[in-house]
Structure formats: structure tokens, C-alpha cells
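Participant: Pasting the structures in now, so scroll down.
The numbers here are math on the coordinates, done by the rules we state, and not lab data. This one's a predicted model, so the numbers in the text were calculated from it and none came from an experiment. Cβ atoms are built from the backbone, for glycine too; each structure is taken alone.
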Structure I
């Protein structure tokens, strides 16, 4: 495979590095002032290129994860370049071609990459118009860019391809570009069919799982019984003689088998597993999950402190979440090929550049010899097994030689070895005055890390078992205002005396990392459940009580929009206190005897700033609501001292089609021309809290431990 780069591609790939080390202090300061991810890649042709044949290519370091970002980014570029979306070819995360935008995470794709492409496309358009003006000897104000051409008032025209030559777009980005008037838009703000859907509906090559390369081999990995178990011995002779088996790969305690077809690899993996003996080391867990969480070594961070000490607290409550998994419907998969000293990995990692760094460290290869290309995976939103299986594929491909190797995890491997969302505890106490106003608020949250993504080899599961193993690096908390376990722990409400403490637990007994929303899911669940409890104590309507404590008019608008359409249980949050605003209203029927919850109507109001594709925003909010209902009603990782018990869909139940809400309505408050606000994780916390508030209204009992399972409901209602 030819990985040689042109000068322009090299600059596009490495421009962030060049800026950081080669520019003057003034240039660095200018780059820091650039909007979005232009800070990391400040050349226009890092983002936009026009080929001699008229092809327009747009580059993003962000990945399509099912959130519809490819469609939205195409719309942005098409709008500012004044061309039809069909003219745009979008290239997503690829370490040989696209800017380094690190991870696709935190609902930042539109805020960072979308903003960069918006301004880069606008500057590219203005640059092309300037080239046309020079060509025709007229003022640029007398030229109009439209449909891939620039025309003058006297009827002369030139195509973008005619005007863009050499390095016309190899120019520095400006801090502010001349954006098109939102009132004249023809693409942005309009519904557009998602470009990633047709292949998924027709059985095309939609996911990395679908990739088939000439001469491709198939591999499976043998995992130890638990994280810390050590390989004592293995006799691979019987496996090596099985039909179709090409190679048994062993590196220290790392075991894999390669075969000509997939089923041969699965059969050989099972036989290899039977042939292996392990020094079994049980999990470091205790029967009382939350007592263990409270007792683990921790680092305490006071992230907000304007608190007083009232003589009496009006209410106190504690909310808890167990370990929860991504539960990706398609097990993690990757394809790798090592040929002529070059390693190429096709991966559904959410960070191809950080993954490349981890692979380079693990394999002792320089970055120029490793290329990571993103392809979609069948389900994720967070740090699941995508990076680990990419490491599997890379290790095995190098051991095999020049043939491409496809590795897919088994279901039990996905469930037992993926990084979970950590168990968490949130404890709140608050005081009300005689007028029913919150005067004092004290919140403490206990949480493990929410970021153990690659960047280092020790973040890759296979690297733990090599002959020369890599240790898991010590996790660090994500600082505010983004936050990790403390994300959304500071309420958006106006409270004069406020104290928030994050008890960060560096090491947890089970493997943990990023799950969609990070700590926001639990913190919003706790805060918004408690707001209903305080409203009850104040004898106030829950919506009116929230509005009384909100000063942000956009927050008030989404809450009113959701509540005006109907109300039973309500909840509100602004994701990370800097992303999208979302309010959820919900109704549900609760069978007190069986504990079954049937969610009826769900109404959502969302303010995502400039709404590029309203349908995409609806998709995100609808999907987030359904996922959060699954977490909140069903999901909890089961384990004992010996192993993870949740290894299939029976032992880790998720929401089924028969339990979907009867209807979901999403009302978008559109604000053209305002900054993009991340939407992908805005629904999770408010949905959980709205559900808890709905159940409390229906049964008269308050549930504070997730999931809100039938067993918990029947016990509380008894």
C-alpha cells in the first residue's frame, strides 16, 4: 500500500506540529486566536482543497460515529463554498490525510471541526473570489461565487478549478472570516438526508466489520480469565495442525490464532483457549459495591466554593450508579496490514492520532511508519474495545507478514474486557429559605476516571500481556469546565452559597474509561432529581421552581418549551454548562406489582445554537433519550470475586423494541448565526432524571439508585 504523501498532504497532516515549533511568538498567538480547530491546523488547504478536475475535498480530523457529523460538515462546507452538497467529498479521521483533532468526544465535533470548516470554507470562497477579480480586472465586490463558479456583473465566469492553481489555498487562516448571511442560506439549517445511511440500509461497506481486502486472513484472540491472570503454559501443536490455521501468535501472555476464514479462526481460538493454563487472579472487588467506592484511595478537588454553613439542611439525598458498559451491538473489530515496513490500521477508534501514538510506543515504530484510518464501528459513543482490537490487529499483522488481518472480538470478550463507565456516588444537601428559594447547596461526587483512552501503550489492553508489558498509566482528572466525573456537577441554577467537591478515585477494581456523557449522566440525574425533591419541600411546581432559580434566558426557553407541551416528570441541563441546552418532559405508567415501567410520551426541547441539520439534531436527541432509558431502567454490570458475570445480553439486559417510548417529540430552538453547541450527549442526564421524577410522581416513592429496575420499584412501593 502506497503511504507516500505529497508536500501538500504532508503539510495538511503535520501543520499543527509545524505551528507549535516553527512559528514566531506572534504567529503562535495568532493561531491561538483562530476559531475552532483552526488553532491546531491553521492552513486553509488543511481543510479545503480544489482539484484541477473541479473536485472539492473537505478534511476533518473528527470521525463519524453515527452522530451524523459527516452530513453536517458537508452542509457547512457547501454553504460557505456556495456549491451543492453533492459536490463535496469529505475525508474523515486519517493520520496520513486529515488534521489532528485528537478524539471525537465530548460533543465537540461541531464546536471545533464544524467551526474550523465554516471559517476555512468562507476564507477559501473569498480567496477564490479574489483570484477571479484579479483575473477579470474588476473589484472583488462585483463578483459572485455560485455553483462552483465566480461570475462578474458583465457575465464573465470562471470555475473554481480554473482559478485555484498551485498553492492558492496554502495560506494562513484568519481569526475572522466573512461568513454568509444566515438569511441567505440554502443548505445550512435545512434537513438533509444523512450520507452514511444508504450503505447501512443496503448492506454496503458501512462499517470496518464489512471491510474485505484481497488475501485477507482472520484472527481471534484468547483472553485471560481476569485482567491480572497470568499465562502459565500453552501447547499450541494441536491448534497449529487444525484446518485453515496459518499461525499461532504468542508474545508473553498474549495469545492469538490466525486462519484463512473466520469460522476456522473461531474454532482454533476455542481450542487454543482449552490448551492454555492460567495463574488465576480474582478481581479486586467487594460484595458492597458502593462501600468499596467510598473506601478507595482518592484525591479531593474543591471545584466550587462559595458556601456557608446553614444551621439546618432542608433536604439531603444520595444517588448512585453501578458500572455500566457501552454494550456495542457489533463487537469491536479492526483490520491491519504490515507491508514493506509500513503498518496500516483500519479502526473505529475515536482518536486515530492518539491511537497511532500508542501503537508506535507498543510496537517501537516511528510515527511515519504507522497509519490509522477511521471507519465506522457498529455502536459506541465512548471508549469501548475499538482501540484494543486495533492493537490486536497491529500485533498480529506484524507477526503474520504482508497479508491483511481482520480481528473481531467475541461477544463475551466485548462485555468482559471493554472499559466500563465507572460506578459513581453523588451526595447532595441543600437549604431553602421561607420563600422557597435555595440558599445553600453542597454536592459531593465520588468517581473513577472517565478518560483512559490511548495516547500511551499502557492504555491498550493487549499491551498488558506482552513479553515486555506496559502498565496502565495513572489516570488524571479532566479539569473544569469540561470535567470528567465532575462534569455537570456545578448546577446551572442561581444559588448564592454553593460548594462542589470531586472525590477522584485514580484506580478502580474494574477497568473504566469514557462512556457517553461521562459524569454528566449521573450528576444531572442527581441534581435534577433533587430539584424535584426540593420543589416538593417548598410546595412549588417543579417547573416554576426551576425557572425561579434560572437566570439564563436560553435555559428558561428550553424548559418552557418542553413543559408547555405537557408535563409529568421534567428535567433540564446544559451539557457541560457550555454545550447544548436540553429539557425533557416524560410520562410513564408504572405497574406497582411487577415494577414494570412503560414510558409513554417523551417531549424534548433543545437549543444547539446554529442548527446545521435539524434532522441530525433530532436523531441525536432521540437516540440519546432511548440510550439513557436503557441505562436508567436496565443496565448494570454484574460481577463476583472471580470474574465479570455480565458476558451476554441475558446477563446484561438492554432496552428492547417492546419497551421503547410510545412517542418522542424533539422541538429545536433554532438560533442561526450563533456558535455551534455540542448536542450528542445532551439528552442522557435529563432523561434519567425525568424518568426518576415521573416514577416518583406515579408511585409516590423516590428511587435514587440506578438502574430504576422492577425489583427496586416493587421493593420501594411495597
Structure II
């Protein structure tokens, strides 16, 4: 089902200039060409308004929280910094500054931020940005050092994924963790207009997609893995990271806190803007369709197999680009529960969708850059003037809670606290974790006692949850269950690591084991293979066996100290660590782009050691005439290999080949007998 809304005046025929300095500049350009855009002035429905939270920011592009019970707001500045704002403060401080690494301008810059679901204990967060080195899109992991919760370590960066970006626009941007614990990413079609390379429908690339990855389990040499439930996980030629496709520029999406459903505002091109509900494996039509209208860019306009938006609106009255927002689940009841809130870049209108129609709730006459949520589900808006606003009710409301935090053992438990209300306002509460249940007193218009229950924690990892009450977050921590680990490494060689692992306190329950190279985690697997001998020993079903195939990065001829550890603990299994030395087994890839009487050039890499430049040997027949290190920057190769791209080489043809006779020239990987693709070449140089 979709809703198409048309308006009677105004029209627009093209997107903003690619060469503008920022998203704000693009909006300004559109407004100068179409003065009717955003000319309505600041107004509201009377039930909601914009309250200024902080100003003086540099191109604020996103607002979010760490979901760690601190009530802090984090503001992404497109230029390269992330600011943190403490509760009640109007003066943000620098949380992370990577300006020197960021290419800023137009739709490029820092465009996404997501905190790990266990950020409160592991300090991990993720940033999506445009890399200054080559203009490619990068998602990197960073850490917050223990003891400095408001200052991240920029040197902790670990690049997870590098994605091709043929043009400077349509980068997408949004990254966020779903209810399944996986990281989702919105990636644009690569830019220009009309998706010239038809990337959105190409399953072999990341462009024009919603991606989903597991950042907690590596699949060497990648520092992440793709969930096996992704729709194209096992399809040859398809990117296993793809969750859904056929997107144009999914700049902002969000998960409904209550249902987990994924809502996405996909920015349109010439005529239509759209909002989609994203489902596993869905094809959302671009560039066959814009919204629900055929583009004519493909030979046919078949609707077979396509998923269509639940809402579209036209470029009339100055409207130009949708800014995806949030399904409201806040505890102040600022908006009706379950309504979807979104906006338009050019007019500054903020809309509310009730499931069958949408209406304007605020005319800000501003350039809306993005929406965001705090821990209690209240919605924020950042604009092109450097300001962050909160959508609030004009009614003065005052609330307080009697107990700001609780700490429980791993056993099932319960708690209660007083909610004091002083303004006659309706309020509600919201638990952000399935193991916390509000049992009574969860809403009202007066003071009262709220009670909740906490399920037993059968995991050894501690956990954090919150109950948001009228804009205030009550933190609830619960200890992990005590572990009685037992396990053994039966085999440790250059083919595999194998054995078994269990927790005596969790019989009949498989647990995870992690393989480390020294202090570096390599791979995590579930110990769930059937081992009758272990079952007889423990008195359970015996599903505790594991096998880890030795990854290529350990086959480098060097000695490695391998640890196998229980779950995320520091406890080694019996008979671990093991010291192994495995002969190098290169996985070569390379190509000769040019072979003439002046130069021989191309690229070469070893997929098993992507960060290590390799040597290329040039032979005249069987005679070595030179070597060169393949370490020049090749962004196209980096996008292909998902690494730094420093694999290019250029060899000047020597005088020994200038004989007027024909020479068979080989270009080979290192000292091997393996030629690069497109080698040998036959040269006859005067």
C-alpha cells in the first residue's frame, strides 16, 4: 500500500548541485532557484513545537544516543567531528575528531554513527564517513578508553569495510544496530543521475543497498562476517552483506523500538520522494521505478518481484528530498504512539504519518538535515544553521524518579521506584530490553509507584537495560551468571583447530569459543558439534564440539601463539595455547593494464595479506630484467579487494628490450612462476 500526495503549485526538476560545499549549500541553491521552498515561516500545530537544544555546530548531520543509561546526546558534524552533550547542558565537547581523514563537501563527510549494543561495557562504536584518501565510503570501528567515557581514541580506528563510490553524491549514510544485534548500513547508488551504471539492481556491488553485517565475528581476512540468513549469502557473484536492494539514496532509516521494523526514507530524483518498510531480500525498484512511477531507464517496467513504498509525495511547493525519521515511541507522549515522523530537506516541513495519511505538524522554514532519537525515544532535528532542536509539547511538564539506577545479581528479581509528576501531563514508560518488564504503574497523569521484573541472566556476560520514564532514564544492570568452564583443544595444526567446550552451569547449551592470535581475536564459532564422549563425561546431550579452519592470514611462514578461549572471557581451554608455524600460501590477484615500449603497469596483491605490498618480477623470457614493489595507490583495486588499495606498480621498459626484435615479457608475482592476468606480452621495440 502507498499514498500519493499532490499539491497544486510549484515544481522542481533536478537534484542539488554535486559540487556544493555541504548539504546546506545544496538546499540554499534549491531555495534560490525556487523561492517558494521553505517560505511558510516557523509554525506548528499547537500540540508540538521545536525547542532549541544546542547551536553553533558545524553542519550537524545526525543526533543519537549511546543507549548506555547516561542520557548523553551525540551530534555528528559532517565536517569530521562528533560532539557529546551532557544532560541539561548547552555546551557540547569533542567526543571524536577525524577531520584530517574526512573528505567533506556536498554529500560527503561523516554521515553515520552507531554505538554497539554493549557499548556501556566494551566501548565500541562505528562511524561511516567519506575517506579523504580516495573519496570511498568507509565504516570504521573506534573505542572509548576505560575511564574517559566522553573522549574516544581516534588512533583506535579499525576499518571494517570500504565501499566503492563512483561519484561524489548518493553516499547513503545511516548505520544502526537492529534488534538482531547486527549492524545495518544504507548505501547510495553511487551518484550522478539515473543510476548510470545500474548499480542499485546489481547484486555484485554494495551500491544502492541496505547492508547487514556481524561486527562481533570476523570472517578472515574481513574483520566482520555476513549473517548466513542474509538473502544472497550463498549466491555466487552476489555480495553476502546485502539485506535489501534497489535503493537510490537511503540517507536515513530507523528501527521501530517496539516492533523492530525497519523504516527508510529513500531520496528520490526528479519527481517523487518515498518511504519504505524494508524487509529481508526486498527489491525496492530503483532505477526501474522512482517511487511507484516507471522511470523508462529499463526496457520494461515490470513490477514483478518489487516492493513498493508505503508513502510517496511529489516535488511540488518546493519539496525536494525526504529525510527519513522515526516511529514515535517516546515516554513524554509528545506525538501519538506509533506514528512515523519525517521531513523534507528544502521546505523544512516535519510530517506525521498515522498509517493511512500524513500531515504537516511543523513548518520550520529551515533546511532539515536529519532526525534523531534520545534514550527515552524523544525525537530531535538538526538543521543547516548548526542547531539541534527537540520536538516537544508546549505544555510545561515536570517529572522526577525516586531511584536513578538498579543493580541485580544474575537471578530473576524485581524492583520499584516512585514517579513524581508535577504538571498534569500524560506520561508513559518504555523498557528497552526484553528481559525487563514493567509490571504496573507504567503510565499515568499523576504520581505513582512503578514496578518492574527482571528475568534471570543465563549468559556469563553482564547486561544493561533501561526504563525510560517521561524523558528520564533509569539504568538497570544485571550481573552475568557464574561460569564453570570446561573444555579441551584436541587438535592444533596448519589445517584446523578442534576440540570441545562447555559450561557446567549451562548443560545442554552450546557456548561460543574464540580463536586468538596472541591478543588479537581471529574467529568466533559456536561449539555445537555432537561429541558423545563429552556428553557421557558431562551427563548431557554432548553438543559441544567445535572445528575452526586455519585462516589464510596465519599461513605466512611465521610462528603464531594461538589461544582458544571460552566465549569472550580470558580463560583458555585446556591444551591451549598452541604454537604453530604454517608455510605461506599466497592467494594472488593482479592484472597488467599497460604493456608497451615505454612502460609496463598494473596491480598485484596477495589476498591473504591484503595490507602487505608484494614484489612484482619482470622477465624477458626466463631472464629476470627487473623487480618493482606494487605499492602505489589504486582506489579501484581497493574497492574490489575491500582493502587500502595500495597495489599499483609501474615499470619503465629497459634498454635491453629496445633491440628491434620480439621479446616475450612475463610479469609475475614475487619469485613465483605465476603470471599476472594479461601476461605475458609480446613486445617489439625499436
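Participant: With mean count of other Cβ atoms within 10 Å over residues 443-450 computed per structure, which member of I, II shows the largest figure? The partial results should precede the final answer.
Facilitator: Values: I: 25.5; II: 14.8.
For this comparison of mean count of other Cβ atoms within 10 Å over residues 443-450, the top structure is I.
Participant: One of I, II was used to calculate Rg/Rh (Cα atoms, Kirkwood Rh), for residues 395-458 alone, giving 1.03; which?
Facilitator: Numbers: I: 1.36; II: 1.03.
This value belongs to structure II.
Participant: helix-only ellipticity at 222 nm (-39500 (n - 2.57) for each DSSP H run of 4 or more, over all residues; to 500) computed as -1000: which structure among I, II? The partial results should precede the final answer.
Facilitator: Numbers: I: -9000; II: -1000.
Derived from the structure labelled II.
Participant: For Rg/Rh (Cα atoms, Kirkwood Rh), which of I, II scores largest? Show your work: numbers first, answer last.
Facilitator: Values: I: 0.99; II: 1.01.
Greatest value across I, II: structure II.
Participant: Comparing FRET efficiency 1/(1 + (r/R0)^6) of positions 411 and 627 (r between Cβ atoms, R0 = 30 Å, to 0.05) across I, II, which is largest?
Facilitator: Working: I: 0.95; II: 0.00.
Ranking I, II on FRET efficiency 1/(1 + (r/R0)^6) of positions 411 and 627 (r between Cβ atoms, R0 = 30 Å, to 0.05), first place is I.
Participant: Going by relative contact order in percent (Cα under 8 Å, 6 or more apart), which of structures I, II comes out largest? Display every interim value, and only then the final one.
Facilitator: On the way: I: 13; II: 10.
The maximum falls on structure I.
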